[in-house]
Structure 1
Amino acid sequence: MNVKRKKGPLYLQIKEILKDRILHGVYSIHTNIPSEPQLEEEFNVSKITIRNAIKELVQEGYLEKKSGKGTRVIANVSIAKLSKGKRFTELLVEDGHHITKKILSIKRLELVQDSELYSLFGDHCIQIERLYILDNEPYIHFTHYILLDMSEVEVEDVNIGSLYRFLEEKNIRLESFRDEFAVSIAPSHVSERLNLEKDTAVLKRIRRSSDDEGNVVEYSEGYYNTTKQNYIVTYNDSMQ
């Protein structure tokens, strides 16, 4: 996998890639990540670059490095100082599941004036279609609509990490989220992606993500195959 100097320090890019793999179970808890020489070869960087990336993850509490024993994953959930909540996918990884993400398509959309997307974004936006794979089977189909130009998007940048981290790199700051849930018949192309029979009812999530001024900068629709895995929400003791 290639990392690019124009995207910032190489060790920080690699750190984020490795962290994303930890959070999604590619590197399982209590197992060793690949050796430094293997990571050097994969990313085509120097030994010191890999060591600096690993040092960051050790300091953040994800990894433990012991001489002669390799580097072990000791935490596989986000370390969030301001929130007790955990992302849905983190809960699944914590339970021993393995999650991978796949970009299905990225394209520019021209929007018509009578559409809801036009009222949010104007005459165009970027559409990103993604698939979450749980334990080697398709599980969630996402379609995201974002106010960006195609010139600002590189497929590999979206592939290597979190979509929301990618947006932050584009100076799109998401301050609030509004989620709506419903039971819905999956569109035919979604059913095909999720290996479902035609007209199967699934859980649908609509999300509107807004900036600090209340402007919607990302709209998404997600379809969850809950016959494979329930959608999970946890609450801390202070919630009523």
Structure 2
Amino acid sequence: MPTYLLLCLVVFFAGFIHGLSGFGSILLSLPLLAIFLDIKVVIPLVALYGLAITILLLLQLWRHLALTKLYPLLAGAFPGVPVGVFFLKTLDRATIQWILGIILVTYSLYALFSPSTRQGIKERWGYLFGFLAGCLGGALSATGPAVIVYSALQAWDKDKIKVTLQGFFLISGIIVVFFHAVNGLTTLPILKLFFVSVPAMILGTYTGSFLYAKVGEQDYRRIILLLIALLGAFQIYRAL
């Protein structure tokens, strides 16, 4: 199968998953694209996809965005990054991935099979989860898991969860793409691959968003928890 066709298939499904759940494009696209593309191409490429999908979803959900819910996460994330870099230097990367993966899988399985109280946690916990996101970003380039878990722990409706994730991903995505660009990682061949596959990305994202509108609150939370479990399994796989 030609490379461009494979690329478009992967990007379609990545957009579909992200459009449906609010995250997961990197979880799906990174390992699959790495099968037939060089990893130095894949990393900046999936960063571009993630940022573009986030912008598409924000355009759909911006009315539900409350900036006050983002402030604690962002305020905690910035000081967390250098702490994560420190742990990366002092701990084995695989050990960090094992710990993160086990925590995510354990949490998701517990939340799936335990009764839901729907009370949520105080939003001031956002500073701690933001800090953890920054730490994971500095150590593993993975800011998402902590913010996803924090959103899943809230008693928000599904639109509030999804748009808050996009607000955080927008900021982190811009930072990542900017540093890829200034360090020469985002090359013209990578941009060509990106723009060739943009129609597939848009189609997948809007297909996922269409199904998202049909999904109830409880089913949406189950989808999030299942994807968190897969995210944890992916981290364990990367540690092997």
Ranked by mean count of other Cβ atoms within 10 Å over residues 128-135, the structure on top of 1, 2 with the greatest value is 2
If helix-only ellipticity at 222 nm (-39500 (n - 2.57) for each DSSP H run of 4 or more, over all residues; to 500) is calculated from each of 1, 2, which structure is the one that comes out at -28500?
2
The highest value of FRET efficiency 1/(1 + (r/R0)^6) of positions 32 and 144 (r between Cβ atoms, R0 = 25 Å, to 0.05) among the shown structures 1, 2 is in 2
Highest-scoring structure on relative contact order in percent (Cα under 8 Å, 6 or more apart) (candidates 1, 2) is 2
Kindly point out which one of 1, 2 the value 17.1, 51 was derived from, the read-out being Rg and Dmax of the Cα atoms in Å.
2
Suppose you compute distance in nm of label points 7 Å out along Cα→Cβ at positions 208 and 232 for every structure in 1, 2: which one lands on 2.1?
2
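Every number here is computed from the coordinates shown, using simple stated rules; none is lab data. No experiment lies behind these values; they were computed from the predicted model shown. Cβ atoms are built from the backbone, for glycine too; each structure is taken alone.
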